[in-house]
Structure I
Amino acid sequence: MQTVWFFEDVNLFKILCPHKFKAYKSTHEFDAYKKKDYIYFEEDSANKVYLIEKGKVKIGYYTEAGDEVVKAILTRGELFGEKAILGELKRDEFAQSVDNNTSICPIGVQTMHDLMRDNQTFSFKVYKFIGLKFKKLERRLQLLLFKDAKTRLMEFLDELCNEYGYDCKETGDHVIKHPYTQKDIASLIGTSRPTLNVLLNELKEENFLDFSRKEIRIYKKTA
């Protein structure tokens, strides 16, 4: 059994990675992970925050019954482990690579605090991101608790449109080129992969969309 909250891609890598700051560039390295490798476990010391250079990372925890609760599947440019900045001493979640070629930029908490102290704009962006993340968590929880699977899928498609979509000049359709597998999407909307497949095929039969492995095409509405 899985439950998921999704955080939209925020592309923080471009502004937060220490490679962008001369004083830290020479001593900064990236860590590589394969699929199913853990970046950290629950109860690990919270002494770093992490940025995704490439790949995908699953954030979650396990209930007392042993069920995995997936809070997010994050992609390139996103930050995780950020509660360490606010004083968290031990992790209350796990972080696991879900790609075979995931590259992570680890940033020590003290380095982050130094960067935030020395750069007001940088500090503002970090705190704004953390606040936005909490708001999205609340919105996602409400969505999963009070809306059915089809409604959750439709709202997720709206989010994908905003993040990865563009209008096709030839047809006027909205094309979404996204980084998620069907398994990812099913997890992100809190349903099973077979149920997701049924819902997508229903929307296809209704001539609302077409889909392939990495692309969803939402047809232009006609009068």
Structure II
Amino acid sequence: MKTVIGVDVLTTIHELVAPSKTALLVVDVQNTCFNAIGGFEGAGSNEDADLANMRPIIPKIKRLLEVARGKDIPIAYSEFIHRNKLGVTLMDGPNNYCVRNNPSQPDVVEGTWEAQTLDELAPQYGDIVVRKSRGSAFHQTPLDNILKARGIRTVVITGVLSAGCVLFTAADAMHHGYYPLIVRDCVASYSLASHRQALAWMETQFPVFDLAEALAVWKKNA
């Protein structure tokens, strides 16, 4: 811990992921994201976009989920939807601006297969699932209230896309008073260039650690 302008700041991995004060968040690991290239990736990023860049995080997030469940760490999922069950759009112009030039824009309907989290990582009984229509998992969802009620201090963030909803969720988590800890090898984008650029920026703002580092702390606290 370090004191900055009279405020105590957690700085070590052991402090940040203390099981009693930590929740694990899986951002938008949905069927739509892993079966078609779409969504926000930044200017020019389609040149190296490839679904193969996404798959490696699945077994790693699965391992993180297994250990978190064994430690009774709260687990939350966000699922991005663009239309409700009646087919009414939940989007607006400003939030569609980032995909204005994409060859295919995401248009996920609530309750469909496309909207669901991948079977390999599917929520289990007792997990939190929030559905959103903005980048941040905290925007107009009950996630903040649920985590505050459980005394959560750090949100361990995994999922996709690094330059989109992962980044937006991390920034919003910080604004809500949480430490957003990014697991470096558990976030991904279609574009490696976009992923690396986003990760480099997040490393200047938020705690960023490898999966092995987080797991080592949780196993030590067995």
> In terms of relative contact order in percent (Cα under 8 Å, 6 or more apart), which of structures I, II is highest?
Replying inline: II
> When distance in nm of label points 7 Å out along Cα→Cβ at positions 49 and 65 is calculated for each of the structures I, II, which structure yields the highest value?
Replying inline: I
> For which of I, II does mean projected area of the Cα convex hull in nm², calculated from the coordinates, equal 14.3?
Replying inline: I
>> Say we calculate FRET efficiency 1/(1 + (r/R0)^6) of positions 81 and 169 (r between Cβ atoms, R0 = 30 Å, to 0.05) for every structure; which of I, II gives the highest result?
In response: II
> Which structure, out of I, II, was helix-only ellipticity at 222 nm (-39500 (n - 2.57) for each DSSP H run of 4 or more, over all residues; to 500) calculated from, if the result is -7500?
Replying inline: II
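Just so you know, all these numbers are worked out from the coordinates, no wet-lab data involved. Keep in mind it's a predicted model, so treat the numbers as computed, not measured. Cβ atoms are built from the backbone, for glycine too; each structure is taken alone.
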